[in-house]
1. Could you tell me which structure in P, Q was used to calculate semi-axes √(5λ) of the Cα gyration tensor in Å, for residues 24-63 alone as 27, 12, 5?
2. Taking distance in nm of label points 7 Å out along Cα→Cβ at positions 40 and 72 as the quantity of interest, name the structure among P, Q where it is greatest.
3. Out of P, Q, which has the highest value for relative contact order in percent (Cα under 8 Å, 6 or more apart)?
4. For which of the structures P, Q does the calculation of distance in nm of label points 7 Å out along Cα→Cβ at positions 32 and 48 return 1.9?
5. Determine which structure produced the value 1.0 for distance in nm of label points 7 Å out along Cα→Cβ at positions 8 and 56, calculated from the coordinates; the candidates are P, Q.
6. Work out which structure the value -6000 belongs to, where helix-only ellipticity at 222 nm (-39500 (n - 2.57) for each DSSP H run of 4 or more, over all residues; to 500) was derived from one of P, Q.
Structure P
Amino acid sequence: MRTRPENYIRHLRAETFPAVRKLPGFVDASILSRPVAGGVEFIVVTRWESLDAISKFAGADPEAAVVPAKAAAMMIEYDQRAKHFEVIE
């Protein structure tokens, strides 16, 4: 996703992360960023105990990106689909 960073990190820390920390199966989250033309690109990596826990959070289509309207309004563009990986180490 690309966004202007002014309020996005604050939003993640104040609203998104506290909310998902309460969800069963949530482990942790990281914010990765890099400057790009016209803004900053972010990748938010979340870790969950299982794909089942992700499905309970995301709904019937666990690869549909869950982006609240408030966060979407801060973005220039974002991926509509999430990618899930298994942690090996």
Structure Q
Amino acid sequence: MLDVRGVCSFADYFVICSAESKRHIEAIWQAIEDMMKAKGVLTHHNEGTSDSGWMLADFNSVIVHIFAPPEREYYQLDKLWDRAIPVLRIQ
């Protein structure tokens, strides 16, 4: 999780995670969507598909990126947003 408030005008936090398969991407996506919906928070915008290896859920101030390993390596959001403040890192 990155705190992007100091370097980004359209979000406060990015959550960037990896999934090992198309099914794993879908499971993470569904779990996040179910949890947020239960708390009354709906997605503002969605992009990508599990087939593409990348999905994005925009909850206004928090944007969640779910990547398959090749796509995460290709896009390197961690490096692109390297001026953001890391809040949490789980490996």
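Every read-out reported here was derived from the displayed coordinates using simple, explicitly stated rules and does not represent laboratory data. All figures in this text were calculated on a predicted structure; none of them were measured in a lab. Cβ atoms are built from the backbone, for glycine too; each structure is taken alone.
1. Source structure: P.
2. Working: P: 2.3; Q: 3.3.
Ranking P, Q on distance in nm of label points 7 Å out along Cα→Cβ at positions 40 and 72, first place is Q.
3. The structure with the largest value is Q.
4. On the way: P: 1.9; Q: 0.7.
Of the options listed, only P reproduces it.
5. Computed on structure Q.
6. Values: P: -6000; Q: -9000.
Going through each structure in turn, the value belongs to P.
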